[in-house]
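The next part holds the structures, each set out as structure tokens.
Nothing in this text is a laboratory measurement; each read-out follows from the coordinates by a stated rule. Quick caveat: nothing in here was measured; it's all calculated off a predicted structure. Cβ atoms are built from the backbone, for glycine too; each structure is taken alone.
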Structure 1
Amino acid sequence: MATYQTNAIVLKREDIFEADRIYSLYTEDFGQVKAIAGSVRKINAKLSGHLEPFNIVWVELATKKNGDLFITTALSYQKFLSQNTLPAQAALFAKMADFTCFMLKGSQKDEMLWSYILESFSKADKIEVDNDKFLSAYKSDFIKIMGFGDNLEEALWYNY
């Protein structure tokens, strides 16, 4: 069983089985990965508070024999959502995370994209006007970094 340690942003989570969750993470060293956290929905689970969406976490990932990744340790060190976050800002974060997950296929390290995603989420927490304009600019710059230029339709078709 190999283990890996990296920084990641939690983009999505989905309940599976009785007490487990599968997380979509964008990692600094491996790109996008999906990893399972076992028993994280139990009341006394120590990982659950750290693995909230839109947290930046240090994670330790372990591979099992079948190739699945499991989160063995997680420690959050920055939260983009706070108690004072407005619902419109939370919705913006969710749309940015959905777009990011949709556009990224497979795990590929990209330092420029990692920096851009972190910077964009930091800025999104502070904007007070026109979330749609900010989201449009995020998508446009995201596909430019991915190498599609200004053609959002081509990028969406390619990833469909």
Structure 2
Amino acid sequence: MEYVFLILGLLLIIVGFLGSFLPVLPGPPLSWVGLLCLYFVKGIPTDYWFLGTTFVIMLVISVLDYIIPAQGTKRFGGSKYGIWGTNIGLIVGIFTPVPFGFILGPFVGALIGELIYDSKDINRALKAAVGSFIGFLTGTFIKIVMCFMFLVLFCYKVYQYWYIWF
């Protein structure tokens, strides 16, 4: 049964890593569940501090993933309309059949929101939309780094006690 948890944990971390840039999959939570699988492997000691710390990191990054694009819009001069447009565009972009809709969604949403706020200032609207896009890329980068670190932690824990398995 331990082998099942090891393989399942590794698969979940890999799928979580892919989910870092594919918004259909919840990347960070899947990666954390992969680490949780180590808890059920008898030969690998995993304490509550390890699980708790990684859970808090995963939770913070998952929340920041929704905040960062909106803050990017705000930093680049966007209004509340642009921030709302970013959030709505992110959600709509996930469910659209358009390839890479999850990337275009926040950009288009911020652009539309800013144009609703002030349709005469197209340059400001474009600047806010670019800020939204940069925020989205920043959030994606942070998720990729976190999932990679979870993969490294997983491999380190398994490597640390590999002699038990052979």
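Points to keep in mind about this one:
- For 1.7 (distance in nm of label points 7 Å out along Cα→Cβ at positions 22 and 38, calculated) the corresponding structure among 1, 2: 1
- Structure from which -27500 was derived, helix-only ellipticity at 222 nm (-39500 (n - 2.57) for each DSSP H run of 4 or more, over all residues; to 500), options 1, 2: 2
- Which entry (1, 2) yields the derived value 17.9 for mean count of other Cβ atoms within 10 Å over residues 62-69: 2
- Computed 41 for percent of Cα pairs over 25 Å apart - originating structure among 1, 2: 2
- Structure with the greatest value (metric relative contact order in percent (Cα under 8 Å, 6 or more apart), set 1, 2): 2
- Here FRET efficiency 1/(1 + (r/R0)^6) of positions 46 and 126 (r between Cβ atoms, R0 = 41 Å, to 0.05) was derived from just one of the structures 1, 2, and that gives 0.25; the source is 2.
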